[in-house]
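S.K.: These notes open a run of structures that come right after.
Please treat every number below as a calculation from the coordinates, not as lab data. Values in this document were obtained by computation on a predicted structure and should not be read as measured data. Cβ atoms are built from the backbone, for glycine too; each structure is taken alone.
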Structure 1
Amino acid sequence: MKRTFTLGASTIPGEYIVPRLLSQIIRQLPDVELRVDISDSRKVFERVKKGNIEIGIIGTKYDSPDVAFVSVVRDDRLVFIAPKGHPLNKIKGVTINDLKGLNFVGRELGSGTRAAYEKAFKDAGLSMDDLNVVAEISDTSAIIQAVEGGAGISVVSELAAKEAIELNRVSVLNIPMHKMTRDFYVITHKEAPLSKDAASVLSVIKKTLK
């Protein structure tokens, strides 16, 4: 009988990184059935911190004496996306000020993507209050679909938006501002020893994503 192991993951890792791990985990750990629990970065962090799960993969690094962070994917780029035919697509040399007052589809509170773009906005002198936030959505694919449907502009992982961009479903706005990137981390509790299965899963993750 297979042993079930629960891996916590925030949205982007859960949808775009964990699938890369599955074939390796299946091949190298045939007695383990992987259960992936997807939520936002903060919730995954709290579950590891409290000992509810042993391993998580998230896109935000929190200050914590209890949780260890190891970077496994570096410099995932965040990009502005807009619907095809959006007025900004016709402007050459779009600036940060051109975003003020525009409809914006945001990520939910606790999202690593949101934490990254809010910091970048602040560094560039743009407040979230300058934007007309029309919705907050926890699913990246749903955000991309909302933008495609004309709901507004957004900031998403380039990794997540790759297909929509290549298929010309949305456009990328080239707006000069501070670099918007973030890393993805594997997190574990510093004090709690890992179970045998957790140690094996962690080893596969590190080897696959190195």
Structure 2
Amino acid sequence: MATAQSSTAKPSARERLLNAANELFYAEGVQSVGIDRIIEHAGVAKASLYNTFGGKEQLVVAYLDRRRESVSDRIARTVESYEAPRDRLLAVFEAQAAGFGAPDYHGCAFISASAEAVPGGLVERASDNYRGWLRALLTRLAAEAGATDPEALGRQLHLVYDGATISARMDRDRSAAAPARAAAAALIDAATAALAAPAGE
């Protein structure tokens, strides 16, 4: 008969390393946190890190992939809670506000990591992939909302999203999501005005 202790599996070395990376890299930056601190925090042997990830750069990419999954899941849940296309597009900014409200919010992990990344390296590529995903999402939702030029609106909304992220971090203004959402709403309404205008105008 299995005991309660034996039925609770201990996290794998990979999971412990990712948890440690997520906590330390996000709070302090990927360059300031060395491999030895990650290993000590995770409570694993140094060989486990190299056998699992190959090196620090690959661990940083895995950490960013996990952050992307978390952000995309939060945005997807929020978007899917609405039916009207305009509301679904604005839901991206609602999800952003929820992120700002987290007690351990330290800004955008991708902005921080890419600022320290080697040009053309794996970390920069992971950050580029995240930004490409977000721009594509905004563009798709803009098209569904009836924007006359979805790509242009997607780019504009991405800039608003970035601005709110930087303000929340650098100005320590967790309320930045509210004016960002208002700006996004104005851009959406302007981009869909022709669709909403009565016939003959």
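S.K.: Determine which structure produced the value -9500 for helix-only ellipticity at 222 nm (-39500 (n - 2.57) for each DSSP H run of 4 or more, over all residues; to 500), calculated from the coordinates; the candidates are 1, 2.
M.R.: Label of the source structure: 1.
S.K.: When mean count of other Cβ atoms within 10 Å over residues 40-47 is calculated, the result is 14.2; to which of the structures 1, 2 does this value belong?
M.R.: 2
S.K.: Further question: Say we calculate relative contact order in percent (Cα under 8 Å, 6 or more apart) for every structure; which of 1, 2 gives the highest result?
M.R.: Top value of relative contact order in percent (Cα under 8 Å, 6 or more apart) goes to structure 1.
S.K.: Computing mean count of other Cβ atoms within 10 Å over residues 104-111 for each of 1, 2, which one ends up highest?
M.R.: When mean count of other Cβ atoms within 10 Å over residues 104-111 is calculated for 1, 2, structure 1 comes out on top.
S.K.: Where does the value 35 come from, among 1, 2, when percent of Cα pairs over 27 Å apart is the thing being computed?
M.R.: That value comes from structure 1.
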